[in-house]
Structure formats: C-alpha cells, structure tokens
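Next come the structures, one after another.
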Structure 1
Amino acid sequence: MRTIYMAIVAAVIALSASSALAATTACPSGGTRVPGSKVIGGLTVDGVCILINVTVTGGATVTATGALSLQVSTVNGGLLVFPGGELDLNATTPGTGVPTGTSSTVNGGTAGSNASDLDLWTATINGGIALEGPSNNSIPTFCGNYVNGSSSFTNFANIATIGGGIAPVGVPCGGNIFKGSVSLTNVTAFMGGDTITGDLFCTNSRVS
C-alpha cells in the first residue's frame, strides 16, 4: 500500500513538472491576461499575477519571484510552484491570502517545494496534491477544497490549517474532501471537518 501511494505522489509531481515547465507565456512580464481569455501552451508566473476567469492549457509554473492568484479560472496540465513562489487559489495575493469566495479548477495536480506561502480555498484539484516545506513565515491554509487523487504534505515549518476551525485570516475554514489517500510527514495541522476516502498516513506528525 505504501509503495503504491508513493508512486502516485511521484506521478503527480512528474505530471505537473512536465506540463508546467513547457510554459511559453509569462505573467505579469508578458502582460496579465484579461477576464475571459485563454492561454495556450502554458504559463510562467514571474511576478504578481492575478487571473480572473482565465483558462490556461499546458500547465502553469510559479517561479521563485512569482505570486499567483487564481480566481474563477481553470488550469489544464498541472500547477507547479518553485521554491520562493506563492500560490493562492481563490485567495488574494501576495500576503495573507484572504479568500475571494470564488471557485477554480486545476486539472493535472498541484505540486511544489519550499513555497513562500500557500493558500488554497474552494478549489477543485484533479490529480492530487504534493507540497513540501512552506517557509518559516508561512501559515499554509487549505479550506473547502475538493481533491481528486492522493495528497502529500511534507515538512511544514508552522502549524497548517487543513480544514476546520478558523483560518489564520480570521474566517471559517471549511473541511476538504480528499478522494484518495492523504500523507503527512513532519507536519502539525488542524484537520477538522475533512473527508478522506482513502488512508491517512502520519509520519512524525500531529493532527488536531
């Protein structure tokens, strides 16, 4: 079971990387996409990029200098966050990640390592999550998401909010639905109200 699970996580990362690294359009240096527009061939986020009602095909990469806010938008081909980058799904960016009350979809999974901040609200993520090590200044927040696929959270420096209670921004955090297994490694997290249809693996982690 564990071997199969780790293979799935590796596949999520590989899929996201292969799609997102092929990105050809830059935001904001190449211009911020207007509402209703489409990006074909992938997107590289190299600064503060706010996408509202935009469809990206070919994956998205958030670079070390990037901060992406995705609102009422869809990314096809996976989403990859490089060290130092910031990801805010249905939340404001950069900074505290206040929820916008919108819903966005990522097809192909979401992966990243050592992001500066992670705030994922009310998103549909098809392909799972594999996220490692947000910075010491970050309080990672995951509220009200629907995740179709196995998920991995690793080496979080601070206590994460993964569903339930009050989010760090002071608003209620809805439970997440994980349609697959969830793995926590070196993580302390609030996880009230979550639904996990697979197994929950905890290694050197604490859940309340």
Structure 2
Amino acid sequence: MTDAFEEIAAAIGRLDSTDSVKTLLTKALSQGVSATEIAEKAIRRGLQIVGEKYEAGDYFLSELLYAGSLVSDLSQLLKPEMENLPLERLGVIVLGTVRGDIHDIGKNIFRMLADGTGFEVHDLGVDIEPATFVNEIKESSPQILGLSALLTTSLVEMKETINALQTANVRSNIKVLLGGNAVKKEFGSQIGADATALDAVEGIDTCRTWTRE
C-alpha cells in the first residue's frame, strides 16, 4: 500500500482540501489499511513535507496553521478506527503561554503539529501561572514542557516558571522548550531552558530528537 501512503502524504504536503484528503483516507481504510499505518506512514510524512517547505521559505505561518488544522481533522477521522490500536505516542508535552500573555497562535500551531506527529499534548492555554505548570507536571509526568511568550514583558515569567520547577524539585525530570516571537536563543540559555525554537517546525524537530535519546 506504499502508493496509498505516498498519495495521502503528498496531498497533505500540497495542503489539499480537508474533504479531498479525507476521501483518500477513507479509500485506504476501505482497502484494509490500518489507521495506525496511515498515521505513521502517511500523515507524519505529510507533515514532514510541510515542514520542509516551510523551512525552504515556500510556506509561511498561515500554511502551517492550515496543515495543523488539516491533520487535526484527519486524526478525528482515524480516532474511532484506532481505539484498539492507538497511535504509539512519542512522549508527553505540557504546553502553555506564560502568565501575563494571552497570545496563542504560535502555541496552537505547535500543538497541532505535535499532536499530528505523535505526541500527547496537554495544552493548558494562555496566561498560565508557574504553579499551574508545576501541578500539571506532577500529575502528567511529561518529558517536555513547552513555554510560549509573544510579549517581551512576559519573558520574566518564563524565568519565574523555570525557577518554580526547580523549587518544586521537578526541573530535572523534564526538558524545557521555549518558543514565541519574544524569545531568543541567548535568552533561553541564560534562564536555563534546554532549547529555544524560533518556529513550530524547529520545536517539533527538537522534541523528536529528545524522545529518541
């Protein structure tokens, strides 16, 4: 069924309409292809194509947002078929925009791409208190914490959140990834983050590298 996988991946990579890609998925399912194989061999590859085009400058944020929405819709279509054979998750990510910042477009793009790539994402939303991140980490035991900020005035809250993780003795258990327009790699190093992503694609690549270690 290699051709079916390639056809679906190419359609996602071209950003075809949701209906047209759903038709391809439905056809593959009717031919006996498992939903898990579609997720692993077609949807993930399609997202990789989108990421490659983004990195090459052929796609922009609007295309990434559409790709994330498309994959989210496709995942809902496959979900009933995967109840007994769930997609093997790469890891758990706790995600949120830090206290004092209510911007979420970049965070949402990352969340949708991460979910489609195979991560279990616990998105706490926006304007999140450091204590809320700490409590979720204790409850969910994630491998990764993603902190987002668009406003430069919110950068101090990233540092406060990392400090709260250290105070609660959970910092050593996770990788901390920073993202958002206000964040620079030098700042991430200064406050003790494990990595800083300049865009959602870089963030996903970083998370996948961590889970392979």
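What follows is calculated from the coordinates using simple rules that are stated; it is not laboratory data. No experiment lies behind these values; they were computed from the predicted model shown. Cβ atoms are built from the backbone, for glycine too; each structure is taken alone.
Couple of notes before you dig in:
- Winner on distance in nm of label points 7 Å out along Cα→Cβ at positions 66 and 170 once structures 1, 2 are ranked, highest first: 2
- Here distance in nm of label points 7 Å out along Cα→Cβ at positions 34 and 98 was derived from just one of the structures 1, 2, and that gives 4.2; the source is 2.
- Comparison of 1, 2 - label where relative contact order in percent (Cα under 8 Å, 6 or more apart) is highest: 2
- Computing P(r) over Cα pairs in 5 Å bins from 0, in percent across structures 1, 2 gives 1, 7, 16, 19, 18, 14, 10, 8, 4, 2, 0 for structure 2.
- Comparison of 1, 2 by mean projected area of the Cα convex hull in nm², for residues 58-129 alone - largest value held by: 2
- Test item: mean count of other Cβ atoms within 10 Å over residues 26-33 calculated as 16.2, pick one of 1, 2: 1
- When Rg/Rh (Cα atoms, Kirkwood Rh), for residues 154-193 alone is worked out for each of 1, 2, structure 1 gives the greatest result.
- Source structure (of 1, 2) for distance in nm of label points 7 Å out along Cα→Cβ at positions 114 and 178, computed value 2.5: 1
- Computed -3000 for helix-only ellipticity at 222 nm (-39500 (n - 2.57) for each DSSP H run of 4 or more, over all residues; to 500) - originating structure among 1, 2: 1
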